[in-house]
Structure formats: C-alpha cells, structure tokens
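In structure tokens below, several structures.
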Structure P
C-alpha cells in the first residue's frame with residue numbers, strides 16, 4: 001500500500017508507465033539508461049529508490065533499461081505490484097529519488113554476527129519489511145541469519161509478535177475460535193480441507209487462512225484454489241465466516257501478517273524453512289485470523305521435516321512457550337510422517353482426494369480420511385459440551401452423514417466456485433517397481449521434488465499420483481506411481497529426477513520403519 005509523502009526533493013518530471021511485469025511481492029522500477037534523472041542523481045541498478053506522485057509514495061528496487069520499447073528516457077516504468085501500490089493512473093507525472101537505507105539492517109548485521117536481538121529490533125525489522133524498505137537480498141540476509149544461527153525461544157516470540165502486529169487482526173467477538181495447522185513436509189497432507197467443513201458443520205467457528213506452498217508441491221491455499229476463489233479481502237472473508245462459520249482462504253489477500261507473505265516469497269526459491277521462523281509464521285497468522293484455540297500437527301518420519309521424537313518434543317515445547325506468551329490455547333499432536341498422505345501430490349490430485357473423502361467414495365484414500373477424522377475430533381473437543389475422547393465419533397458422524405460435504409459445498413459457493421476447470425497434466429509417465437517385495441520406504445522429500453519438477457504448484461494439474469503405499473506388496477515392473485505434467489520441459493525435468501532416485505525402496509515387511517504417533 002502506498003503511503004502519503006510529506007515532501008519530495010525532485011520535481012515530478014517522469015511519465016508513469018505500467019509495464020505488466022509480475023515481480024511477486026517486490027516493487028520494481030525501471031529507468032532508461034539515457035534518462036536525465038538517472039544520470040543526474042547517480043542511481044545504480046538494484047539500488048532502492050523512492051517514487052512520489054500526487055502526495056503518495058512507494059519504495060522500489062531500480063532496474064536499468066537500454067530498450068526504448070520498454071521505457072523511454074522520459075518514462076518511469078513500474079512492475080504490476082509497484083503500480084498497484086502507488087495507486088496513480090498511467091501517464092501521471094512522478095518523481096524518483098534515493099531511498100534511505102533501512103536503519104534496522106544494523107540489527108540484521110548483528111544477528112549475522114551471532115548476537116541475540118531484542119523485541120525492539122524485531123519490531124523495526126518487520127516494520128521495514130512490511131513497508132517494502134528491504135530488497136529481496138536484504139530479506140534473504142535476515143532469513144539466513146535467523147535460520148542458521150538459530151533464535152532462542154524469546155526471539156521466536158518477539159518475531160511472532162512483530163509479524164502479528166504488522167497487519168490486520170480479526171476479532172470475532174467469540175470466546176472460542178478454533179483452527180488446525182500442520183507444520184508441513186508431508187506431501188498430500190490436505191487434512192485442513194476436511195477438518196474445516198467437519199468442525200464448521202458442528203457449529204464451531206473456524207476461519208482457516210493458509211499460505212501458499214513454500215517448499216512443497218501444494219499448500220492448502222493452492223489446492224483449495226482448484227475448487228474456489230481463495231483471494232478474499234477482509235470484508236468478504238468476514239461475511240463468509242459469519243454466515244458459514246468457516247472459510248478456506250489465502251491469508252495474503254486479507255493482509256493478515258503481511259510480512260510473512262513477503263518473506264515466504266523469498267523463502268520459496270531459497271528453500272528456507274527454519275523451525276523458529278515456521279513457529280512465528282504459523283502463530284502470527286493464526287492470531288491475526290482471530291484464533292483462540294489451535295491444534296498443531298507435527299508429523300515425524302525418516303524423511304519428514306522432523307525426523308526424531310526428541311526433535312518433535314523440543315518443537316512442541318517451543319510452540320507451547322510462544323503460544324502461551326501470545327495468549328492462544330495450543331495442543332500439539334505428533335503424527336505419522338513416514339510417507340505421503342493420500343494418493344495425490346499436487347493441487348488437482350489433492351483436491352480430488354479431498355472431495356472423494358467428503359463424498360464417502362470407496363476410492364477415497366483411507367489414511368487421509370482417518371487422519372482428518374482424528375484431527376477434527378481433537379478440535380471438536382475444544383467445545384466444552386464435547387466430552388474428551390468423543391470428538392472422533394462426532395467427526396465421523398458428520399462426515400458419514402454428508403453434512404461435511406454440504407458445508408464444503410456451501411463454503412465453495414460463498415467464496416466463489418472456481419471458473420477455471422483445471423485438468424490433470426496430459427504428459428504422463430508411470431514409474432515401475434524395480435523388484436518384487438514390499439514397499440518399505442517412500443521418500444517424502446524426493447516425491448515432493450518430483451512433483452515440483454513436474455510443475456506443481458504453479459501448474460495445478462501437475463504432480464504425482466501414488467498407486468502403492470507403505471506395506472503394499474509389489475511385483476517387479478508393477479507401477480508405483482504416475483507423473484503428470486503440463487509442459488514438456490517440466491516433464492523432462494521430472495523424468496531426469498526419477499532416473500536418479502525413484503523415491504521408493506522395496507524390501508521385506510520387517511524392514512518397514514515404526515511410526516511415532518500419539519493418536
């Protein structure tokens with residue numbers, strides 16, 4: 001969002017042009033190398049600049065252009081993101097000047113050196129990130145510093161609170177507002193899209209806002225977008241939740257913890273997903289959405305984010321500490337993370353699995369159904385009228401009766417049914433078992449990589465369709481899974497990755513790793 005500018009030091013002499021370039025959560029400006037202002041002010045490519053017009057201003061990263069067909073020497077071009085935030089019509093006269101470097105970078109440099117940051121440090125850093133004072137390079141430095149040197153539990157709390165306070169905060173004026181969230185790392189784990197309609201059908205308030213995928217082939221928002229619009233503004237989100245007791249929306253559009261979405265845009269290409277940042281991201285988003293009670297799912301397995309029970313227990317304590325400081329009631333559940341959940345990996349395939357469970361189809365993946373019922377049961381037990389241990393039976397009744405499906409259809413209709421009918425990628429390849437035996441391992445990371453290389457989540461029809469799960473008997477040459485891709489380049493990338501490692505191990509039944517679960 002553009003802010004009001006108190007004054008400008010350069011005259012508004014450049015003509016604004018909208019260039020139609022998507023720079024994804026970064027404001028970018030474009031000047032011609034022969035522009036008089038560019039030469040007079042001594043600008044350099046990738047420097048931070050302030051653009052002012054009509055009492056408004058934005059900060060942007062400068063790119064220098066030599067092609068008159070992009071911008072002329074009298075133009076200032078803006079990317080889509082920057083143009084929308086400035087909010088000035090094309091052709092308007094604008095000015096450009098050097099932007100002051102963010103003072104909070106001093107704190108980032110101290111963190112890089114291994115120092116502990118204060119609450120005030122995190123507040124200033126997140127404020128500057130939200131105000132687009134940081135370039136993506138500077139955000140990367142902050143993410144690497146806080147991810148690699150680790151934050152202590154107080155720092156994670158400071159970061160969480162700063163992120164929470166950076167944007168809108170919803171207040172539903174109810175004492176019980178529930179939510180459920182998984183820390184990720186398990187492909188196909190779309191339990192939220194089942195828990196939400198089950199819990200809402202019971203009458204509890206569950207405004208579910210989710211991020212898009214960071215390092216996975218699909219996030220909840222990416223998968224829900226196959227079925228409905230997920231980019232809801234605050235008013236529409238509020239109206240839907242008031243009427244239907246739930247939503248399944250992308251948090252970025254609603255400006256809930258906006259610094260989180262800016263940082264996710266940098267984390268995605270870097271593949272960064274540190275535990276401290278993850279805790280801050282999850283809790284800030286949930287509190288911003290008005291949640292009072294939250295179930296956290298931590299899957300544990302050899303190729304999950306959390307691979308050992310001890311690590312899961314430490315993460316649980318960190319969640320509990322920060323949640324207690326922020327005033328949200330939290331229950332952490334450790335679940336089976338040995339393999340993907342369901343059959344599909346990728347938005348269209350995962351949406352198919354979800355709808356099959358809601359429709360009580362005999363084709364529905366049993367593991368996705370059971371996990372969703374267990375999680376929904378724990379959320380339902382936040383209701384003081386539900387006895388401890390009875391939540392699962394209530395959730396099962398809601399699902400089996402069709403009430404969960406009715407609620408999901410109502411949410412889809414309210415958010416706006418998806419007008420684009422996404423189809424599975426038509427380029428396919430089946431990966432075959434290399435031997436007779438039993439499936440003893442499915443590598444979550446490798447299966448996620450294969451689906452991403454195939455084009456997910458950007459191409460919603462791309463991904464991997466699993467035919468075999470842990471413990472299933474297979475014969476040599478029998479299909480283990482099918483790859484779907486929409487474009488030949490992605491298809492070839494995925495095939496090349498499979499040639500290196502198919503992501504499955506075949507062996508004997510007694511070689512299957514044991515599950516660490518609390519259900």
Structure Q
C-alpha cells in the first residue's frame with residue numbers, strides 16, 4: 001500500500017463517499033492513485049470554489065466527510081473562501097492539496113504557484129482549518145492522518161492535508177483510527193442534571209435545533225428527546241431543513257422580526273431555551289424583536305455546555321443528547337404542533353412572477369411529486385426557501401457567501417442520488433452556475449430555479465441609491481443547451497407552472513428555469529428582514 005492509498009482508505013473508513021477535485025501539476029501523482037485505485041469515486045469540476053462548495057454540501061447532507069482535492073498554490077488558494085465557509089458553518093471538509101517535493105523544496109529556486117514562501121499556503125490554511133498536516137514522512141503519516149481525520153469529525157470543521165508530490169506513491173502502512181474521546185461520566189451526569197432542572201423549572205421551555213444536530217447525525221435522537229420532554233421545537237435561519245424527515249414537534253423556523261409573530265414570541269419569551277448545536281450568530285439572532293438573554297439559555301455547542309455563568313468543558317453534543325435520552329422517559333404527554341402556514345395553490349395566470357409565487361409553485365410541485373432536497377444560494381432565493389415546506393436544505397445561512405447553490409446541488413445529487421432543486425440568483429449564477437456543464441458527464445439532472453432580476457437585489461435593499469447593483473440580463477436559458485441541459489425563460493405564473501411540470505417529467509439532463517422578476521420585487525420574508533435590520537440598527 002502506498003501513502004495515497006492509505007489516506008484514501010482512511011477517508012472512506014471515516015465516512016467519505018466521494019472526492020471532488022481539479023488536478024494540477026503538483027497534484028497529478030496523487031490524482032493518479034485516486035483514479036487507478038478506485039477506492040473513492042472522483043468528480044472533477046471546473047473551478048476550485050465549486051469543488052469546495054460541492055464537497056461541503058456532501059459533508060452537510062451525508063453526515064460523513066466531504067473531500068476536496070486540489071493542487072498547490074493556484075488551486076488550494078483559489079478555494080480559501082469555500083473552506084472558510086465550511087469552517088464558519090462547521091462542515092467536516094477534508095482539503096487535499098498537492099505540494100512541492102522534498103528535492104525541489106531544497107533547490108533554491110522560487111517555485112511556480114509559490115506565494116511568499118513555500119509554507120505560505122500551509123500557514124493560510126491554519127486560519128480556516130482545525131488541523132493541518134504535511135505528509136512528508138511515511139512512517140509518521142498514518143498517525144498524522146488518523147489525528148487529522150478524528151479532529152475533523154470531532155469538531156465538525158475542515159482539516160488540511162498536504163501531499164508532497166514525491167510522496168504520493170511511497171510505501172506506507174494502513175491508518176489506524178484514533179481512539180474515541182472519553183467523557184467524564186460524573187461531569188456528564190451533573191451537566192445533564194442541570195439541564196433537566198432548568199427545563200423542569202421553566203414555565204415555557206423551547207428547544208432550538210442547530211446545525212450540529214445534523215453534523216453529528218442526531219436528528220432522530222433530538223426528535224425523540226423533544227417528544228419525550230413534550231417540548232416545542234424550532235430551528236434557526238441557519239438550521240432550516242433540520243428535522244424535516246424526523247418525527248419532531250417542529251413549529252417552524254425562528255426568524256425574529258421577519259418570522260411568524262407567534263413563533264417569535266414563543267422563543268423570545270421562553271424562560272428555558274435549550275440551544276442544541278446552535279451557532280449564536282447575527283443571522284440567527286440579530287433580528288430578534290426582544291433581545292434574548294443568553295445567560296438564561298442552555299447552550300450545547302463546540303463540545304461544551306454553558307448554563308448561566310457555568311461552563312462544562314469536554315461535553316460533546318452526542319454525549320449530552322445520549323445521556324438526556326437515558327434520563328428522560330416518555331411521559332405520554334404530547335405537544336400539539338400548530339401547522340406552519342406555507343403558501344399553496346398558485347394561480348397559473350398571466351401575472352408576473354414574485355418570489356412568493358416561486359415558493360408556492362414549489363410547494364404545489366412537492367405536494368404532487370414528493371419532497372426534493374434543496375441547495376440554495378444566498379439572497380432572496382434563501383429567504384424564499386423559508387416559505388417552502390420543510391425539506392432537506394443546504395445553504396450558507398451564516399457565512400453567506402455567494403456562489404454556493406449550484407455546486408452544492410451537484411454535491412447533493414452525488415451524495416444522495418436524489419434529484420435536487422437548486423435556488424440561485426443571477427448574480428451568484430454568474431460566479432459558479434457554469435458548473436452545470438459537468439452534469440452530463442456524471443448523469444446529474446438538477447432542477448435549477450434562477451431568480452433573475454438583473455441585480456444584486458439584496459444589496460440594493462440596504463443601499464438602493466447605488467447603481468453598481470445593476471446587472472445586465474444575460475441569456476442564461478439560451479446557454480443551457482451548450483452545457484448539456486435544457487433552459488427556458490419564464491415571465492408569468494402560467495409559464496412557471498408549465499416549466500416546472502416539464503422539468504419534473506424530464507430526466508437525464510439538468511433543467512434551468514430562468515425566472516424573470518422585477519427589480520424591487522422581494523419575498524415577504526426578506527422585506528420583513530430588511531425592515532427589521534434597519535429598524536434595529538437605527539440610533540437610539
């Protein structure tokens with residue numbers, strides 16, 4: 001077994017199911033082993049940001065490792081933004097990068113793709129990964145790989161593995177998985193007792209499920225816990241899509257001033273808010289109608305539990321949820337869930353299309369054909385997703401990078417085999433929409449809903465006087481055929497309904513529906529969000 005084979009077997013044993021990548025000269029040796037060994041399938045895309053986003057989506061939806069493989073310098077540094085997004089949003093992404101070999105590193109020459117020093121790339125990735133290793137010693141490599149992959153899964157954050165190009169094929173022993181971390185049972189019991197005591201004393205307890213619940217594969221367990229405790233469950237904006245297929249008393253998504261008033265009041269007035277795996281970010285909580293006192297919450301995140309002024313260290317979410325389930329028996333109580341109102345029954349007439357019409361049409365489509373997993377970009381397409389019935393959803397709801405949606409949709413189909421629905425704006429599509437040209441090679445056939453208002457419209461909502469938010473109307477629909485798919489531009493609700501029906505009936509080719517939306521026409525949710533942010537940021 002050589003070093004790359006040892007690494008690939010370890011990736012597979014830790015939950016990786018595919019690799020997304022783009023080769024380059026420093027990466028060719030280990031790419032050869034990936035292709036010849038067939039230990040994991042390799043999907044090559046067109047641009048490194050797309051590679052990172054696709055691998056990130058695999059990690060988010062599948063509960064295992066996402067793997068992005070690139071070359072040194074021009075490849076890896078081109079993927080920094082995607083890796084930063086995965087770090088911020090806690091996606092277990094493994095970055096594989098080729099690197100200079102030992103002899104050329106000592107040659108005295110400045111090497112192509114080198115930035116400031118040969119170590120610049122390694123140092124840059126220290127800022128956006130939780131572990132880094134350069135595999136320049138075959139004897140030490142198995143232990144280094146085991147440590148890095150264990151940290152990737154334990155922390156649910158990216159790691160960086162650099163493979164010098166003269167090391168890819170050297171003999172190497174198999175990787176032995178690192179032992180599981182041990183949790184102090186007495187500290188765990190004390191921590192869980194504290195959580196249960198606070199929940200018993202609370203008059204209006206609420207459970208909010210965050211992204212770590214999916215990252216650590218705990219959706220079914222959290223649903224069972226909520227049922228046993230007879231607690232109402234909400235997700236945050238960032239956690240939308242969680243528990244969509246679990247039997248949980250799910251009330252909806254907390255959006256502060258942009259959400260349902262009843263749900264907003266329930267969360268903000270709770271005297272026992274249990275935050276499970278919830279990142280306390282501005283997108284989740286900065287638009288609260290009433291500021292939530294985090295000292296009165298119970299926060300389980302990043303391997304620790306904080307209640308009031310006390311923190312229990314070394315408390316993984318899985319251990320806490322597991323012990324809670326051991327301590328809480330079903331009481332027979334049932335929390336009655338009020339059905340969240342989603343728009344349905346779009347009138348297929350000649351009226352122009354609004355974002356709410358798109359959500360309504362998608363709800364009608366899924367009611368007839370079954371739920372589709374969704375990959376969404378940022379902007380009004382993501383706020384529109386809040387009006388779509390609960391289904392699996394991946395989106396950069398906190399880091400909020402543009403360009404995520406299309407490659408993430410490809411990652412979804414590669415990881416799950418399910419046909420995804422992609423929501424993307426025209427500005428984001430200009431960045432990474434061209435990755436659709438790779439669908440034909442791999443048999444992917446996503447349905448792409450392109451929100452086209454010839455504008456960076458979400459930016460315009462905050463600074464309407466700036467003309468730099470204006471974009472031209474590109475002929476996206478006409479470009480689809482050249483990329484191996486089908487495209488159509490729609491201007492009315494009747495045309496949108498017909499295009500969606502045709503897209504569902506057509507398999508084997510991606511379907512691009514270019515939806516004309518007037519400038520200034522926003523979803524109701526984004527309108528409330530923007531108004532809330534402006535109001536909350538006004539000088540007092």
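Quick note: the coordinates plus some simple rules give every number you see, no bench work behind them. Predicted model, so just to flag it, every value in this text is computed and none were measured. Cβ atoms are built from the backbone, for glycine too; each structure is taken alone.
Upon calculation of distance in nm of label points 7 Å out along Cα→Cβ at positions 195 and 403 from the atomic coordinates, which of the structures P, Q produces 3.8? The value was obtained from structure Q. Looking across P, Q, the calculation of distance in nm of label points 7 Å out along Cα→Cβ at positions 27 and 283 that yields 3.1 traces back to P. Between structures P, Q, the calculation of distance in nm of label points 7 Å out along Cα→Cβ at positions 43 and 467 yields its largest number for P. If semi-axes √(5λ) of the Cα gyration tensor in Å computes to 37, 33, 21, which of P, Q did it come from? The read-out comes from structure Q. Taking 23.5 as the value of mean count of other Cβ atoms within 10 Å over residues 275-282 derived from one of the structures shown (P, Q), identify that structure. Value 23.5 for mean count of other Cβ atoms within 10 Å over residues 275-282 corresponds to P out of P, Q. Given a value of 20.0 for mean count of other Cβ atoms within 10 Å over residues 219-226, point me to the structure among P, Q it was derived from. Label of the originating structure: Q. When distance in nm of label points 7 Å out along Cα→Cβ at positions 115 and 427 is calculated for each of P, Q, the greatest value falls to P.
As an exercise: Cα Rg over 2.2 N^0.38 Å, for residues 387-482 alone, calculated from one structure in P, Q, equals 1.51. Which structure is it?
Numbers: P: 1.51; Q: 1.16.
Structure of origin is P.
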